[in-house]
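Scrolling down, you'll hit the structures one after another.
Derivation of every value follows stated rules applied to the coordinates shown; laboratory data play no part. This is a predicted model, so every value here is computed, not measured. Cβ atoms are built from the backbone, for glycine too; each structure is taken alone.
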Structure P
Amino acid sequence: MRGRHCWYPLAALCLLLVACSGPVPIPPAAPQSGASPTASGPTGPSPAHRAEVVSVITRNLQAPWSICRAMDTTLVSERDTARILEVDTAGRQRTVGTVPGVRLGGEGGLLGLAFAEPDQLYAYSTGATGNRIQRFTLHGKPGSLRLGQQRTVIDELPAAGIHNGGRIAFGPDGKLYAGVGDAAQPDAAQDPESLGGKILRLEPDGGIPADNPFPGSAVYSLGHRNVQGLAWDGRGRMYASEFGQNTFDELNEIRAGGNYSWPQVEGQAERRDRRFTDPIAQWPTGQASPSGIAIADGWVYLANLRGQRLRRVELANPQHQQELLTGQGRLRAVLEVGPGQLWVLTNNTDGRGTPQPGDDRIIQLRLQAPPGS
């Protein structure tokens, strides 16, 4: 396996969820293509929640890509500036730092962020020799955070103008997971010696866990085209969103050693092939391009780029779906910040969207239980 690793200990991940205050109110988004923020999926309206757009938290971000909680504040990455910004609950922005040596262009640049207690920030970005994951010590306190010492966790990951993956997240097991795209080389997804088209599982210091499904390899699952969303439910089950090519985008339940069929099959196979695992949900590519995801109360929320909507899928019944947010353009990421509260990151300034005034933004979405629930 190609890649350099740093070997030093790190405290376990602690997930931080906080409520937010002080936003600037906006009206609910206008419906798009006949859908509304409470539009239902194949099996009818949800009995669980309705959605209401309640505010814009902040505006004028530049091609933002990832959003995460860190040290009681919120951090955002900007793909094309390589900046990491701190955003407080009043919407004030300040630059925490700029990731050095980032190669900008196409779908590359500064991509995913992930945080581990007490002060370690991980960043996935494109460098001179491919994509890499670095970690930085955060100095200071919320309102004055700055990037400190940098260590490379893994580098020389496949990179190209497209299909760079880029989402990183810590699982409930304390391991670091990373979605690595096929970098426009589809056959790499089925090549066990390549890290392209894979989900990787690493120790926080970059080491390879002894219980990985392929001994001595960082590969956790294979057969992926371009994974851009990673999340776990309350039972520790892992899910990933994935861009298809021309037919279907996917939501997959990820199992150790699983093969998710790219490039042989896109979406659910017409005939069962025991080598491959089918997605639990799929959509025509024009309706989706699912990027970041979050899981709350038994539902997975998917931010869609080309589909320009926030979709949610009930994990107990994946055919039960809703579109909760339309009319805001391309959506890149979603984060649960408190009970019934989501922050959604728009992505209209990335060169493929149509920017609206104030783009790009973080929108707060409140989920309301129906009367009598």
Structure Q
Amino acid sequence: METRSSMTRVGAATVLAAVMLLLPACKKEGQDKPAGDAAAGTATGSPAEKKPAGGKIALLLPESKTARYESHDRPHFERKVKELCAECEIIYSNADQDAAKQQNQAEAALTNGAQVLVLDPVDSASAAAVVARAKQSKIPVISYDRLITNADVDYYISFDNEKVGKLQATALVDKLKADGKGSGTIVMINGAPTDNNAKLFKNGAHSVIDGSGLKVGAEYDTPDWSPDKAQQQMEQAITAIGKDKIAGVYCANDGTAGGAIAAMKAAGVKPLPAVTGQDAELAGIQRILAGEQFMTVYKAIKPEAEVAAELAVALVRGQQAPAGKVNAKVNNGQKDVPSILLEPVSVTKDNVKSTVVADGFWKPEEICAGSYKDACTAAQIQ
């Protein structure tokens, strides 16, 4: 018994010594753990519950006939996301003006693990089905540039689109009045009937044109925003009104303006009447400097794409919109959507240099290429 008792005491002492040796190491490990990690563990529970730093963001754009989407929206969005979240993955798709294709792209993005959808809809109404599908999986949706109607959208990022139409129409009305054509006949070539923005542009334009003294001799909605279809519409208007009786042409964007101008050139309309546009496309700016198009509306797409990227990264991390960004609420038929609305700017030959060039939207060497060199010299753009 004495021997076993002694051995037990020795064993206990050995175990106690081992425990004492381990205690400083355990204490040191606890001391070395950052206070922030401990606080985070208390606030959010186990580490497995923490929101990951990265994630998958789907950018779904509507078409490529309008040059801005591939040349500005996509690269600015992708660059800003990577700047803010190097670990984030971007799932990109362009629907080529096909609403069914866009729905399939959205479904594929959700299947591929997208945690946020940034959706610029082909069809503002049918895109509600995409939102409903995303909501089933508790995935937030940002309605980008075009408002998705009758849907539980989380945020909307765009410009004041009725103001865009007002800027276009005001520029046209003022120009025609200055030229002594304030009671003349105009043609209106609006955007795609499936695009809620086109409806807003049209509403804004009519709020200025109606009652201005101008007569609307022909008016069209342009499926798919297609320049080719706009050209056909303008040909019809020339036949109906007469090529020498058109005082001005309201075109909802630069693509449709290009189609209308091509039709008038082919019909021998000289001089060309004042034509409006939108998006400050390179071809539109060149036509303005050459005297073929009167104006465009410059929407600073870089900040629009960047704020969309900031919001998408915040949402993928489980956060709200960055402080101070939301500045409006826009009703989409179902709810008042928290919105970020940017200011559009009217651009004519007189302020091309101080707007699109000064902002780096287009570089002088891009604008002034080929036959536009002399027009750039005249506008002091070099």
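Some observations on this one:
- Source structure (of P, Q) for Rg and Dmax of the Cα atoms in Å, computed value 19.1, 57: P
- Structure responsible for 22.6, with mean count of other Cβ atoms within 10 Å over residues 77-84 calculated and labels P, Q on offer: P
- Structure from which 0 was derived, helix-only ellipticity at 222 nm (-39500 (n - 2.57) for each DSSP H run of 4 or more, over all residues; to 500), options P, Q: P
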